[in-house]
Structure formats: C-alpha cells, structure tokens
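In structure tokens below, several structures.
Nothing in this text is a laboratory measurement; each read-out follows from the coordinates by a stated rule. Worth saying up front: this structure is predicted, and the values here are computed from it rather than measured. Cβ atoms are built from the backbone, for glycine too; each structure is taken alone.
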Structure 1
Amino acid sequence: MLNITNIAGDAMAVTQIDLDEVLLEAAMKLMGTRTKKETVNTALREYVERIERIRAAEDLAARGARGEFDEAAAAHEAAKKARRAGRT
C-alpha cells in the first residue's frame, strides 16, 4: 500500500505537462477545486486510493474463496446461538 499521506508539499515535483483544458475544467467543476495543481493532485490521490480499495477488496474476496474466514464465521455463529439460548 502506498503512503499518500504526505501532501504537505515536501513531496512535490515541478513537472511541465500538456493537459486537456476541457477535461481539466470539467474536473475542476466536478471536484470543486480552484487550481490546476489542486485538481491534478486530487485526481491522482483519488485514483491511487480507488485502486488500493479495489485491490484490498479483491484480496478479501480471494481469501474468502480460499476459506480463510470459515472458522471465524462458524465461531461467530456459535456465539450467536449461545447468546440466543441464554435469553430463553
């Protein structure tokens, strides 16, 4: 997982790139950002976070498919049954 919490500015690099002005303006409106720099940095951060969430979900799904959570689920179900039995 990438550490993207360092957004104070000390991890910034000056880079000159050509940007699609129409897309940039649309992104600024959608994001509510005021500057090109803020827009690009927000888009990059949100992209990285989205990909990390997808990868984490895929990892959980793969672990579930391998049965890694079966024992925990069975223990949880047994505890629920025990609590219900104690109420009657």
Structure 2
Amino acid sequence: MRGWRWPGLLSRIVAAVLGGYAIGALVSVACAVLLPLPRSEAVVIGMMLSFLAYAGVVLWVFAARTAWRAWAGLLAPGLLLAASWAGRPV
C-alpha cells in the first residue's frame, strides 16, 4: 500500500511549485494594477507580496487534508485574483 501515496505527494509537489508560481504571479499583477500608488511602487509591493503568497501556497498545499483540497484551495484564489484585474490595461 505504500506505493499509492506517491501520486498524492507528487500532485502536492506539482501544486506547490506550479500553483505557487501562478498565485504569486497573479498577486504581483493584481497589486500592480489595483493599488492606487505610483506604478513603480505598486509593482515593488506586488513583487514583495508575491513571495509571501508563494510561501503561503506551499504551506497550504501540504497542510490540506487531501491533494484534491489542495488543488481546490488554489483554484478559488486564483480565479478571484484573475477576475480582479481582467479587462484592465496592464
């Protein structure tokens, strides 16, 4: 039975790496577009927050009870962040 744990672990690793990158990038862009600051300051703040978001995603993925919940937990904020700046000029 030990072999059946590998797909879940591999799925979590992929979710942490790819999902963390995606959420980090979305946080960065959303901050750059939505913050009412000069563009250069908004970009810097967005980049700093993207590192926190990436770390949070990694923690979430491995703290979730199942790999399915980990992926679902990435989908919700990803859609919310993507919708927050959709249609706005970058």
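For this structure, a couple of remarks:
- Each of 1, 2 could give Cα extents along the principal axes in Å, but the derived value 56, 23, 15 comes from 2.
- For 0.7 (distance in nm of label points 7 Å out along Cα→Cβ at positions 24 and 40, calculated) the corresponding structure among 1, 2: 1
- Structure from which -23000 was derived, helix-only ellipticity at 222 nm (-39500 (n - 2.57) for each DSSP H run of 4 or more, over all residues; to 500), options 1, 2: 1
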